[in-house]
1. Could you figure out which one of P, Q the value -22500 for helix-only ellipticity at 222 nm (-39500 (n - 2.57) for each DSSP H run of 4 or more, over all residues; to 500) was computed from?
2. From P, Q, which structure was FRET efficiency 1/(1 + (r/R0)^6) of positions 165 and 213 (r between Cβ atoms, R0 = 25 Å, to 0.05) = 0.25 calculated on?
Structure P
Amino acid sequence: MIKKGDALTHSIWKTVGLYSAGEFLAFLIITLVYSFSALYFCLFAAVQIGFHLIIVGYLLNHRNFFFIVDTKQALTAINMANKITLFRITVVPVLLFLILGYSQRQVLPVLIPLLALTFLSDLADGFVSRKNHERTFIGQILDSSSDYLAVGLVAIFYYVLKLLPLWLFIFILGRLIFNPLCVLILCRVFKKLEPNTTIGGKITIASLMILFVLEPLGLILPGMETICFYFEIAVTVILGFSLVDKGIYFIKHLVRRN
């Protein structure tokens, strides 16, 4: 008979392992189709393996976070909502190397659908979590982390590829840095971690994900550049309101502490 802790450990290794194997095979096929060098593929493999081992290590060291928030029931396996969230995290190396390879190969037919799938998974995990009443503590942490990893990664490389204007890039980085900084300070003050996902935060991340899907289309579809420009302005306004909202939230909690 497998103990609860052993069952969860097995589930963690199995879930991340399957994602790792699938993404490894997918990038191998991409390498062959787009004629990337063997060295480039080996570099991807090294980064991917290291990244996935870090994920496994984190999950194993925080097995006590695997519980249903509402009932405090401990999980014996990774539930479906968390599996969807983990996909969004584990696919980061694939996105990274596709974006890096964009200057050498026309990978947009692969990159755009993968970006769309990654961003849509952000909606899917929330829907599954609410429908099945399986909102977990680890899920709240993974959801925020996956959003920030994906958005931060794409924002940096889109700026390098000149797909994002400097002013929008600064706003995005400001939003991504400000929120974790506030969380760290609050954790320091209150001596505990309380993941907090707000509607405003979700709208901000969702708008950024839509923008990141639209930006590459501006390179290949006539008329999309104008649409992207106006959407960039809209996203900047949303980011501004989000920064103010997070600032108010942060100040209220500090005042409550005092």
Structure Q
Amino acid sequence: MLKKYIPNLLTLLNLLSGTIAVYFAVKEAFIIAAFFVFLGIFFDFFDGFAARLLKTQGELGKQLDSLADVVTSGVVPGIVLLQLISNSIENKSWENAANSVLITGNEHYFTSTFFISLIGLFFTLGAAYRLAKFNIDERQTNSFIGLPTPAAALVVLSLPLILNFSGNEFATAIIQNVWFLVGVTLLLTYLMNAEIPLFSLKFKDYSWKKNKIKYLFIILTAILSALFQFIAIPLVILLYVLLSTIENKQLKKSY
């Protein structure tokens, strides 16, 4: 039946979006790259939803989903971090670096800047490792162990958006600091693979009592988004980890 192909088609649209985003990330056209990553994450959310709705879950879809996520939520953020770290070391202004294109010539690529910038690709390695673990980890059916790769990718792709649209000089100065970028890379790589239980937004029922943390997260996310726009993205992910920690402590006390 045709319906069994719909979830995998959505997954392939995720992969296509991620592949296009790779092209623009290499060109340092980060805004366009971010758009295609967001589009890919949109398809990533609805492929699973469609599979459950149409009752077409299968091993093929599971593996294909992870392969697509490696590109959209792993390779693209890694390239963006590499570029941002490189620009920070070279003290490029954001105006000159945001949409610059790599020009081949007599440049020496294998410099200390190049090797330090490769730290950004640790994110890609961490994402791939997490996705491989996710496929064989039976504990992550209704929740997550470690930060999901799309959430980590959103943090990374929010950085050039903040630089371009926020107009916040403090945030800009922080994001253009090489040590901040290296720290973000290592922190996100760790969080993706840490043994930290995190709630998912799947609802078994919609009662307030059983879903207080989830409803609180949704409400605070809306408030932060309205107040801080793109700066809200890393704040929301931080809130997600904190609320999950609070929920875990409450569950331990109840036992």
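1. Of the structures listed, the value fits Q.
2. Here the read-out was taken from Q.
Read-outs: derived from the displayed coordinates by stated rules, not from any lab. Values in this document were obtained by computation on a predicted structure and should not be read as measured data. Cβ atoms are built from the backbone, for glycine too; each structure is taken alone.
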